[in-house]
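S.K.: Right after this note come the structures.
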Structure P
Amino acid sequence: MDDRTEFNRLYWHSRRGMLEIDVMLMPFTQNHYLSLSENDQEAYRRLLDCEDQDIWEWLRGFKLPDDEDLARIVLQVRQASGDIAVTSQQS
């Protein structure tokens, strides 16, 4: 599978069918995924394999994943989406 096909598959896998998740994941994939380190790209792909309920709780800041790599990518997605709480925590 070529890189463009793989990216398109990943982009559509980011569409979860839950608007609250979609508005954070799809733009992140489109605008930030390709500039991530290889480790962070892997973490993002693993994030997409998680259950929607978990992803929603993580992206809304109710809790963070126990896995450090997943927690880091969740924070990156939240920052990229303009989540005020994450931005102020990082300042």
Structure Q
Amino acid sequence: MTQVMQIEIDNLKCGGCEKTILKGLNALGTISDVSVDQERQLVQFTGDEAHRASVADKLLSMGYPEKDTLSGMGAGLANAKSYVSCAIGRIT
């Protein structure tokens, strides 16, 4: 069943991050109506509940893990990835 879902994320800093997230999630093809709220660090999308985990995994791979899911070295690595994703988003 298709529904609107949201994931609160860490490491969202700017429009470059937003652009990268939109491009990455839209490429999945399994969800639609993707939006990013920078102020609330929130990603919203429409899709089947079964696809939520793949969206969270894609966000993590880009450096934007679901809020409070990582700590220590994992959180540091995700933060570093987000800087790279942000820079790419600003360039493209």
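S.K.: Output the label of whichever structure in P, Q has the greatest value of relative contact order in percent (Cα under 8 Å, 6 or more apart).
M.R.: Q
S.K.: Match the computed value 5.8 of mean projected area of the Cα convex hull in nm² to one of the structures P, Q, and report its label.
M.R.: Label of the originating structure: P.
S.K.: If you don't mind, another one. Taking mean count of other Cβ atoms within 10 Å over residues 11-18 for each of P, Q, which is largest?
M.R.: By mean count of other Cβ atoms within 10 Å over residues 11-18, the leading structure of P, Q is Q.
S.K.: Which one of P, Q has distance in nm of label points 7 Å out along Cα→Cβ at positions 27 and 83, as calculated from the coordinates, equal to 1.4?
M.R.: P
S.K.: Using the calculated result -14500 for helix-only ellipticity at 222 nm (-39500 (n - 2.57) for each DSSP H run of 4 or more, over all residues; to 500), pick out the matching structure from P, Q.
M.R.: Computing helix-only ellipticity at 222 nm (-39500 (n - 2.57) for each DSSP H run of 4 or more, over all residues; to 500) on every structure in P, Q gives -14500 only for Q.
Taken together, the values in this text are just the output of simple stated rules run on the coordinates, not laboratory data. Quick caveat: nothing in here was measured; it's all calculated off a predicted structure. Cβ atoms are built from the backbone, for glycine too; each structure is taken alone.
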